[in-house]
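Student: There are structures below to look over.
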Structure 1
Amino acid sequence: MDGVVFDGFSHTALMLAGQWNKMLVENCVFRNEMHGSSYFGGGALLSNGNVDMDTTVWVNNTFFCNNSYLWSIRGYCPVAVFSHNTVVYGTVNPFLTRQAQIMNMDNNLFYAVHSYGGIPEQVIQS
C-alpha cells in the first residue's frame with residue numbers, strides 16, 4: 001500500500017488473518033481510529049494470535065489520534081520493520097509485538113503516546 005488514508009475506523013483499519021503474508025505499507029495516514037467503548041479497539045494493524053507472517057514493513061507513515069495497537073505482530077515474523085513513522089496522540093499501548101524474530105524499529109517520532117494512563121482503581125487492584 002502506498003499513500004492510502006484510513007480515517008475513522010472504529011475497530012482496526014487492517015486486520016490480518018491469512019498465513020505467511022508479505023505486507024508493505026508506505027506513506028499512509030491512519031487517523032481517528034477510535035472505538036466508542038474499548039480503548040483497545042481503534043488501531044492500524046491487528047494480527048490474529050496464530051497468524052504467522054513472512055514480512056511486514058511499515059515506513060514513513062503517519063498515525064494521528066488512534067486508540068491502540070498501531071502495529072501488531074503476534075505470530076512468527078522473521079522480518080518486521082517499523083521505521084521513519086510519526087505517531088501523535090494515542091490512548092494506550094502503541095504496539096502488540098510478541099514473537100517478531102528479527103524486528104527493526106528506528107527513526108520514529110512519538111508524541112503524547114499512551115496518554116490514557118489508566119484508572120487508579122486498576123492500578124491499585126493489579
Structure 2
Amino acid sequence: MNILDTSFLIELIRNNNLQDYIDNYISIITLEEILRALDKNKRQKIKELLTNALSIINIDQEIVEIYSDIFYTLKNNGKIKNDADIIISATAIKYNTEILTKDKDFIDIKEYYPELKVKII
C-alpha cells in the first residue's frame with residue numbers, strides 16, 4: 001500500500017482515475033488540504049468519494065514526534081518545507097510505506113531521512 005500525496009490525489013480526482021488506487025492510504029492532512037479548497041456542495045461529495053475509496057491515517061503521538069524531528073532537521077539545514085509535506089513524510093516513515101506524489105519537495109526531506117520512500121509520478 002502507498003500513501004497518496006495531495007498533489008497526486010488532485011490529479012487522480014481531476015482525471016477520474018481514483019479507482020486505480022483504491023485501498024491505498026492518505027493522511028488526514030491530505031483530506032484537509034483537499035476539502036478546504038472546495039465549496040460546500042463539492043466538499044461532501046469528494047469527502048464521501050475519498051473515505052469510501054481510501055484508508056485515512058490520523059495523526060498520533062509517534063507521527064508528531066517524527067514530524068518534530070524532521071522539521072527541526074530541515075530548519076537547521078535551511079530547507080524549510082510546509083507542515084503538510086512534513087506530516088505526510090512522518091506518516092510514511094512510521095508506516096514504512098511509499099509516498100506517491102508530484103511534489104519534488106519530498107526529495108529534500110528524503111535527503112535527510114533515507115528511510116522515507118518517495119515516488120515522483
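Student: So if we calculate relative contact order in percent (Cα under 8 Å, 6 or more apart) for every structure here (1, 2), which label has the highest result?
Tutor: The structure with the largest value is 2.
Student: If helix-only ellipticity at 222 nm (-39500 (n - 2.57) for each DSSP H run of 4 or more, over all residues; to 500) is computed to be -1000, which of 1, 2 is the source?
Tutor: Source structure: 1.
Student: Something else: When distance in nm of label points 7 Å out along Cα→Cβ at positions 43 and 67 is calculated, the result is 1.1; to which of the structures 1, 2 does this value belong?
Tutor: The structure behind it is 1.
Student: Distance in nm of label points 7 Å out along Cα→Cβ at positions 3 and 19 was computed and gave 2.9; which structure, 1, 2, did it come from? Could the numbers behind the result be given before it?
Tutor: Working: 1: 3.6; 2: 2.9.
Computed on structure 2.
Student: Where does the value 2.8 come from, among 1, 2, when distance in nm of label points 7 Å out along Cα→Cβ at positions 11 and 51 is the thing being computed? Intermediate results must be reported in sequence, preceding the final value.
Tutor: Details: 1: 1.2; 2: 2.8.
Here the read-out was taken from 2.
Student: Also: In terms of FRET efficiency 1/(1 + (r/R0)^6) of positions 75 and 91 (r between Cβ atoms, R0 = 25 Å, to 0.05), which of structures 1, 2 is highest?
Tutor: Biggest value here belongs to 2.
Every number in this text was worked out from the coordinates using simple rules, so none of it is lab data. The shown structure was predicted, so the numbers you read here are calculated from the model rather than taken from an experiment. Cβ atoms are built from the backbone, for glycine too; each structure is taken alone.
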